[in-house]
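Derivation of every value follows stated rules applied to the coordinates shown; laboratory data play no part. Here the structure is a predicted model, which is why all the values come from computation and not from measurement. Cβ atoms are built from the backbone, for glycine too; each structure is taken alone.
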Structure I
Amino acid sequence: MKVRTCGTLRVPPKPGGSMRHSSIGERILATIVTTSIVVGISGHVVGQPLPETTRPWTYTLLEGSQLTDDCPICDRLPIVAPMRGKFDLQLLEEHPLFTRYAVQNISFTAGAPFGHFYKVSGQGTFQLGGEVALLQAMSLEVEIDNGATKTLCYMTNVTGLVERLWPMIKIQLFQTNGSLTQVYGLELAAAPLREIWFSTKHGFHPGEPASATNYVSGGDVISSAGRVVKRQHELTARLGFMPVVPDLGLDALDILPKSEIGFSTEEGGFSETLGIQLHEGDALSNRGRVLQSYAELSRAFGPLPPPADQGLNALHTMSSDEVYFSIEQDFFSETLGRTIRRGDLLSSRGQVLRTNEQLITRFNPADTKKDYGLDALWVWPSGEIWFSTEEGFYGQHFEHYGHGDLLSDQGYVVFRNLELLNRFAPLEDLADFGLDGLFIVSDSTPLPAAPRFESVHRNPASGVVELQWQGEGRVFQVERAGDVAGPFAPLSEIVPELSFEDTNSPGTNAFYRLRHW
């Protein structure tokens, strides 16, 4: 068996020069390494290198994206339709003062009251940079189908003002070739994400696909793509909880290098495998070990009285010696001489990175003194923080933010809770199912060195191709093609695994490519 690897080193987009991060983001490497590995099976295994390519970033539209259909001479209000979808951003050129990208594979849908429905497709360019100030410019050529007519629209941005931290994009576009009877506008709020993995506070029965036996519990890890990533029993199987209970809940979630899943449970229990009592404040591993105990996580704070289990609500691993987390119960820190609150974002190095007030201040909460807790957490390379609170709260103008809504510390809603669950169509009539664990699959996440296939074997009896690999990536996806030059198409879902079985492999040639995030 011959296996070769190949890869592409890509310098990440740096708007206006070197990317600068806030204090939270400074320790995150800026270099992005994208790697593809190809192995082939044709009776026996042969290997060929993959041609070098620059991987585009997939962007997803967020809350606030919308399409406007206006008639300047008509006596009607503009039709404003919430819009969702995806597009790709491909690096074209990078200069000291600006960076240019191709906007590709635009696929948006927008729906409005009274039966209006729109489809948007096309391509364009996006530029970020500037000599005096950071500015953005986007030009699109899109086809907008309103169900009755298809209109070719040329669109450009209303203003060059940059509203969100890179790699987020927020931009308003207007149609330059509109008519007196119809002019379109697009407002894009987008982030480079493929899927959002999370857990809920309350379980539910999915309506899609409808099944009375397909119950999703609060201890399961699920995806915004509408699938269950891991059942709770898969997370806890190697820990040997005794007595066996149906579901311990899931409070914190992170995917570590080599696809190891870190998590905490809502209830503690005795581990027969480890022979110790596990606590709800412990960071556990699906591989049957304790990543960090509650005492280790809080030790640098010098808690008084000496360590009690304060619980673990949010978890984000920055490095082997630093973990970001939040707790369920307040405690006094002798080291800092202050009370550590349940809504504060903490570092295992003994720092309060953000207070709860700082996290939500841009939402202008009606009660500025209250601690609303911190349930879920994700930190972007720029230092921007996505999170959920343990309790919902109101803004000063009666806007409500639920405990299951995904928020940004920059002051905008990323997704409402029911939209995160939209693909599942829950049968239960709840306005908010809560949001506990959080992990983002994003092309912007700095990648480690290339993974490698360790075993590629076709079972002669069943024809199933068994693939195993090793790598520092957190999640992986297997792609397959009939020719080494491609085109390659996704074969597996994005998974936190180091193996995959191709149960529908063609009988002749098959070439496999491994992607990682």
Structure II
Amino acid sequence: MSNTSESRFVLLTASATCALITLDTNVVAVALPSIARDFHAGFADVEWVVSAYMVAFAACLLPAGALADRVGRKKMLIAGLAAFFLASLGCGLAPSALALNLARAAKGVGAAMLLTSALAIIANTFHEGAARARAWAVWGTCMGVSTTIAPLVGGVITQWAGWRWIFLMNLPICAVLAACAWRGMRESRNPDAGSLDLAGSALFAAALALGVWALIDAQASGWTDWRTVARLGACAVLFIAFVRVQRSREHAMIDLALFRQPRFVAAVLAMFGYAACAQVMMTFLPLYLQNAFGLPAVRAGIGMLPFAIAMVVGPRIGASLGRRVPGMTLLTLGLATIGVGNLLTALFAGTANYALIAAGMIVTGLGAGVLNGDTQKAIMACVPANRTGMASGISTTTRFTAIVTSVGVLGAVLATRTHAALDARASSLADAANVLDASFLSRLLAGDLAHAGERLSGAQGAAIVGIARESFASGFGAALGVAGLCALTIAAAVWLLAGRGAVEGGAKASGEALAE
């Protein structure tokens, strides 16, 4: 195999590995109602299907990258494929919601191993400018295609083969990728890699898990319950301890000095806003389409395509705008577009008019597409070349931390508003209180309206089902409204921070000129 052919083979293998992670991350959302029906699971269980994976993923990204640099990227990639294979098997054979969520957490660890090693392999294989740019373009195309087809793939498999096969389909894919990596990749490592920050990794993981646990369980136990308060308090204490550890370590996971730069903070904040306010749509949108419209899984997957396709088109618009406006202005515009799209979707959520919902999805997707690559570039542009690895880790960790936090926060908004709307709409029905209990609400939120309304029949049963659909649409609208306002607020913050960074940069340049 020639050097060129070998490089292409490595690129395709690494890109396919990253695409597998993207596909697996997004494909599960369409299957959540089916999982809830099979396990008779509530909303908290369904949220953990997403959150267990994301918490483990976000918590392990930085240590996995450091470990790959030490032991070898090829070894870490193959080990990650083995972990992903076993965790996917555990998900596919899970006998309960708890077993599924534990397997999902293990899968998140494997995904972190895969992503960090695959990205490092691409960066290590392609050094020159033009070849490097083409390589990342191929990688971006693979990621875009997997994002676009994920909802449809999830819907088709869930409806025609069963939700377990969205996990079991990973088994042959992992086996093929492992064989390709073993055959076609050379080992590489960083000889100057620092020591692993195990204490920092553990503190960050524990803080994130406790925070998400508090957000999810507060929907049932209440925000003033001692367990919720204790979890949030412990989360804050552990996060403070994490910051103190990072300040004291010579080879810390995160160089906190970077956050003294306004432009770096603005770029990280833009990444957080993009992931929290746009990417989280991939979790809640399938629930909305299946609950509010009563769509089967395949049609729900098709119904998400306007958002997914707009995310693929968005980078082209971003590239065109990027030649005309400064990078931070582009980030602000992207966040503002996400905010407007979410508010439009929130406005039309209760109309039962799919065309209007699709219009809002397209606007949000375009904004997300603009930010998908530009947030990463903006973060990398704020740091010197010898810190790009750390900056990339911060960027990716921020993305998945934002998603899992947003799932908890917006899930709480969805649950609270749906509950209030359900109570208000059902107040005129006889014996509604005996039917619309906590179990009904939890299953409704999880997308399991079939089991939630199994005691219903006749005209009143049809009326309650209709009320349930309308109430969920109201809750979804409230969640998207909060996401829209958050995106606009973060856009304003990014704009202000970018302006402050420009002033400080100008003052520094003037001082250096005077010194000369």
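Brief remarks on what is shown
- Test item: distance in nm of label points 7 Å out along Cα→Cβ at positions 88 and 160 calculated as 2.9, pick one of I, II: I
- Value 1, 6, 12, 14, 12, 11, 10, 10, 9, 7, 4, 3, 1, 0, 0, calculated as P(r) over Cα pairs in 5 Å bins from 0, in percent, for residues 56-271 alone, assigned to which of I, II: I
- Given 22 for relative contact order in percent (Cα under 8 Å, 6 or more apart), calculated: source structure among I, II: II
- Parent structure of the calculated result -0.70, -0.84, -0.90, -0.96, given that log10 I(q)/I(0) by the Debye sum over Cα atoms at q = 0.12, 0.15, 0.16, 0.17 Å⁻¹, for residues 144-287 alone is the read-out and I, II the choices: I
- Among I, II, structure where semi-axes √(5λ) of the Cα gyration tensor in Å as derived comes to 38, 27, 23: II
- With helix-only ellipticity at 222 nm (-39500 (n - 2.57) for each DSSP H run of 4 or more, over all residues; to 500) derived as -28500, matching label from I, II: II
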